[in-house]
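Derivation of every value follows stated rules applied to the coordinates shown; laboratory data play no part. Worth saying up front: this structure is predicted, and the values here are computed from it rather than measured. Cβ atoms are built from the backbone, for glycine too; each structure is taken alone.
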Structure P
Amino acid sequence: MAELWAIYIGITTAWNRGFTKLVVESDSLLAVGLLQNGCSSCHPCFSLVQSILSFVAAGGDFECRHILREANQVADGLANYGRSLTNNLHVFENVMPFISLVVLADVSSTIFLRGF
């Protein structure tokens, strides 16, 4: 499941950069459910879910929330931009110009309605 891999890579990258308190927001209800409730050992994503949850066991503070796709505009913009890049991972130290207006809307709690 791509969403779980993205969460795993994001958490691992943040942990390696010294961040230990993380809030993950995902529009994948399935991924959030697996991380909040766990899954059986015969589930195909069991090992990946356990790897993500091991972050908490290692002393990290981790919260996972489901949000609507419309409330996840920054992630959507970054994902769309990422499709044009050749390398697998890019870490941005500052807000990139192409996403700055969306970040501002997110910070100011602007609501995006479905279907408009």
Structure Q
Amino acid sequence: MQTIDIALDDANLFCPATGRQILSDEKCEASPATLFVYVEEENVFEFVRDDLKAVAKEVEETSWLDLEDGRPIDRLLGAIDSPSAVDFVVTLTDMACGPVRTTIHVGIDMAHGSAPVEE
């Protein structure tokens, strides 16, 4: 799975496969091409496609403290075996009583809606 890091000042993210808005300041709404939306700091999925729900549940039950290295989300990323899947790692920055950072992983099937390739 390819990973693309994106730094944003606001939570506006549009699906590159469908053009639909996935993230905004008010909501998270999956597009048909969305595989998952995962908030790293909270270790919670805002959306996960049905075929990934069992692995996503394992991820949410994994504590950062239980890991010697890596992140809980790495288990899900390793379970997705598709060359067209991309993990967009969105880092949002803001100010509260100091700088605040949130990391959201948005998995997209970039081949969504395309015709299957014959071998």
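Which of P, Q yields 33 for relative contact order in percent (Cα under 8 Å, 6 or more apart), as computed?
On the way: P: 28; Q: 33.
Attributed to the structure labelled Q.
One of P, Q was used to compute mean count of other Cβ atoms within 10 Å over residues 13-20, and the result was 11.4. Which label is that?
Working: P: 11.4; Q: 15.9.
That value comes from structure P.
Of structures P, Q, which gives -3500 when helix-only ellipticity at 222 nm (-39500 (n - 2.57) for each DSSP H run of 4 or more, over all residues; to 500) is computed from the coordinates? Please list the in-between numbers first.
Values: P: -14000; Q: -3500.
The structure behind it is Q.
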